[in-house]
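Once you scroll down, you'll see the structures, which are given as structure tokens.
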Structure I
Amino acid sequence: MLVELKQLSIEMSNDIYEMLQEIESIENGFMNEVKGLSFNEYKQWLKREDDYSKELNLPENWIPQTTFFLFIDSKPVGIGRIRHYSNEYLKQKGVGNFGYGIAKSFRGKGYGNILFGKILEKCKLMGYDKITLYPLIKNIPSNKIIAKYNAKLIGTFNNEKNIYEIKIK
């Protein structure tokens with residue numbers, strides 16, 4: 001099995017667009033802005049996300065973030081986004097350092113676990129020594145994946161989300 005994590009670029013193709021149509025616009029707390037967009041709107045989204053990763057054209061109070069796609073045997077199966085840092089506003093909203101999603105047709109195959117591990121590796125390269133995550137309590141698969149990575153449950157947020165910390169070594 002060939003596993004690749006590719007950073008978003010403005011040249012991303014139709015296969016990413018199609019994969020993103022399998023993830024709801026808000027699913028288990030993860031926001032997928034591409035769901036329901038036309039292909040031309042998707043191309044505009046790619047440009048905007050690429051800009052955000054370079055700290056360009058950010059909306060007010062937004063934090064730069066980088067988007068990645070997980071490919072298994074050259075087929076896109078999931079998406080992950082890493083915020084370049086956090087702040088008090090995000091903590092007050094229950095937003096962690098990264099989020100991820102797997103397309104419906106690829107769930108239950110362990111790809112979420114693979115994507116999570118690859119995103120942690122990227123977090124380390126970006127200088128994180130600790131990350132905080134806020135998965136929905138009802139999102140059992142994500143909570144199980146997070147627990148596999150020696151996460152420490154440090155509390156709950158609004159009785160809706162668990163709060164985990166993971167130290168990155």
Structure II
Amino acid sequence: MVSNFKFKISNSQRGITLIEIIVVVFIISLFSSIAFLNLPKIQGSFALNSAAYELAQNIRTAENNALSGVLSGNVSYTKSTDNNGISITDIYYYDNDRKKNEINQTNITFAPPNPKITITDGNGNEINGSEVDIVLSLDADTTQTKTVSVNTSGLIQVR
């Protein structure tokens with residue numbers, strides 16, 4: 001025996017409604033517009049991170065040259081504006097009393113073979129602290145900053 005079963009589909013099970021589609025399109029467009037409006041800030045943040053890590057890599061290259069025992073490594077940084085809209089806004093060090101001292105230029109020298117690390121100001125005077133901080137910021141948004149720290153032990157950090 002064959003029985004005839006008829007399935008009845010109610011209106012709520014037929015598919016999605018026009019209102020649901022409109023809501024989904026609205027939510028997607030809202031998120032897209034938020035992401036699009038924040039795109040310049042995101043690009044600036046990426047450029048700032050890239051510049052800070054490039055600066056740290058340049059210092060590490062100088063350090064590696066001195067560690068090889070062949071060359072001494074020397075890098076020098078001055079407060080300035082870069083072509084990409086990124087500036088070195090501050091250069092400072094903390095003295096032995098943890099007092100912050102601002103300088104306009106710093107020279108970091110790695111002398112082989114150990115290497116001996118010397119940090120000087122723009123006049124060639126050795127600083128009496130153990131670390132120098134180089135602060136980068138965006139020209140368009142000076143609240144976004146990255147700091148590259150170098151200490152006399154050879155530690156190079158990006159914060």
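Values quoted throughout were computed directly from the atomic coordinates according to the rules given, and no laboratory measurement underlies them. All values reported here derive from a predicted model rather than from experimental measurement. Cβ atoms are built from the backbone, for glycine too; each structure is taken alone.
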field: Label whose coordinates, when percent of Cα pairs over 19 Å apart is calculated, return 66 (choices I, II)
entry: II
Winner on distance in nm of label points 7 Å out along Cα→Cβ at positions 62 and 110 once structures I, II are ranked, highest first: I
query: Ranked by distance in nm of label points 7 Å out along Cα→Cβ at positions 86 and 142, which of I, II sits at the highest value?
result: II
- prompt: With helix-only ellipticity at 222 nm (-39500 (n - 2.57) for each DSSP H run of 4 or more, over all residues; to 500) derived from the coordinates and found to be -9000, which of I, II does the value describe?
  reply: I
